[in-house]
1. Kindly point out which one of 1, 2 the value -14000 was derived from, the read-out being helix-only ellipticity at 222 nm (-39500 (n - 2.57) for each DSSP H run of 4 or more, over all residues; to 500).
2. Can you spot which of 1, 2 the value 19.9 was calculated from, given it is Kirkwood radius over Cα pairs in Å?
3. Once distance in nm of label points 7 Å out along Cα→Cβ at positions 37 and 93 is calculated for all of 1, 2, which comes out largest?
4. Hey, mean count of other Cβ atoms within 10 Å over residues 69-76 derived from one of 1, 2 reads 17.9; which structure?
Structure 1
Amino acid sequence: MLCRDVYQGGCDRPLVEPTWCHDDEWQPDVDGRPTGPYLRRGLPEALIRTLARSQEHEVRQAVGLCQDAPEDVIDELVGDPDEDVRNAALGQTRSARLLHEAIAAWPHGPWRTRMAVASNPRCPTDILELLSRDPETMVRMSVVTNRATPEHVVDARANDPGYAVRSLALSHTRNPALIRTAAASADEQDRQRVAENPNCPANLLENLAADPAKYVRFSVASNPACPRHVRRKLESDLDPFVANMARTRR
């Protein structure tokens, strides 16, 4: 079996048990895979189960990230001795019990584990609410971007002490009051984030298209919800940075 038969962007070299990879396979920028191996979609279940027993932790991690992996395989990898493998599986597991166990020591323990749990699209609401108050910024960011996170949890992060979390909340919120407040904010970065929010109403996007800050206008031009007549106006913006974005989104 060749590498390209198993991994996305794989090469023509054969794979050999028990590792199922090459010694130099996962180095940066090798074979078009700058961040490590990813399994091809549609692999036979028997092969996925075999790969999950690889001696190479990055192969097991690839299984943990694979959407086609059987649930019992994912759940078994949650107990893997390697932290990266465990976290990959925690981002995929459907087991509420395993997710609760992973953050039982909150707010202590590895923050990357909490981030993996926070990014799981099947994460229970009570865990997401807890992790939205996590001391680690990256964990709170993962909560905000998780499509399973309730709107009230996202909205609460609009007042987060961390700028990165607050920005994500403003670019994801559906709350009309928060959107209006941010659009009228004296803080340029708040206006920029709400200008890129696809839930921002057309009338506010039109107002923000005349903002004195070019990055706010750029965000309006890049917003998929931007009305066509507003984008056409931005194509003539005096700043080429903004005008080019408006033209590419035509």
Structure 2
Amino acid sequence: MLKIIIIDDEEDARFLLKRAIEDHFGEITKVVGEADNCKKGLDLIQNTVFDLLFLDIKMPDGTGFDLLNKLDSKDFSVVFVTAFDHFAIKAFEFSAVGYLVKPFKSSELRKTIDRILESKTESNAQQTPFKILLENYEQTQIRKIVLPNNDGFVVVKLEEIIYVNSVRNYSEFHLISGQKVLTSKPLITYENLLSDQGFFRIHHSYLINLGHLKAFVRSEGGAVKMHNGDLLPVSRQKKGELMDRFL
């Protein structure tokens, strides 16, 4: 039985989330507590045995981050619940931390609960992503990304990424250190994340960091030379758009 706590200052939001959990997961979950602010939420967390916390970001007496920072340990999974906030959502995605956007669909809740149930080590694995999320959110600038891999995850600064290439349904990150990081997400996922962070899709197989582009080579039929010496093809459809970035 997955025991759940909901902390949100909006009574209607708590009611709707609890109702959705009971309707779709009543046999395998139980909401064991609710709170409407950080102070009550902290007391509830410290005095309740539970597995999963649904946590609002902005509340009258602080933020969900403030609350988590007051805890010595976090032996539970956390899913942040927030109203639509473009930057907050970006911060969640770059940090690989679970979240729901109000108003959420039942299908989104189902995916979230299923992921928590499948991942028995979720609470321990979230510690570093939490730190990256807090850094990205508080600095109001995305500087790091959490890359899930078979061994767990790798934290990478955006400036350290030279380019990303597609490997079937996976993505391989090439870093300035020479390290390569293979992740289980397709290249389109990272194109959507990084396109407004100085990255550009030059080819169906390559996403480059424009800050590490060294030269455009016409003689190769259209290619770019990166700072690590790698020569990458540029598709015909992308040549004009790439040139416009620099001319």
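Derivation of every value follows stated rules applied to the coordinates shown; laboratory data play no part. Bear in mind the structure is a predicted one, so any value in this text is a computation, not a measurement. Cβ atoms are built from the backbone, for glycine too; each structure is taken alone.
1. Details: 1: -14000; 2: -10000.
Only structure 1 yields this read-out.
2. Numbers: 1: 20.5; 2: 19.9.
The read-out comes from structure 2.
3. 2
4. Label of the originating structure: 1.
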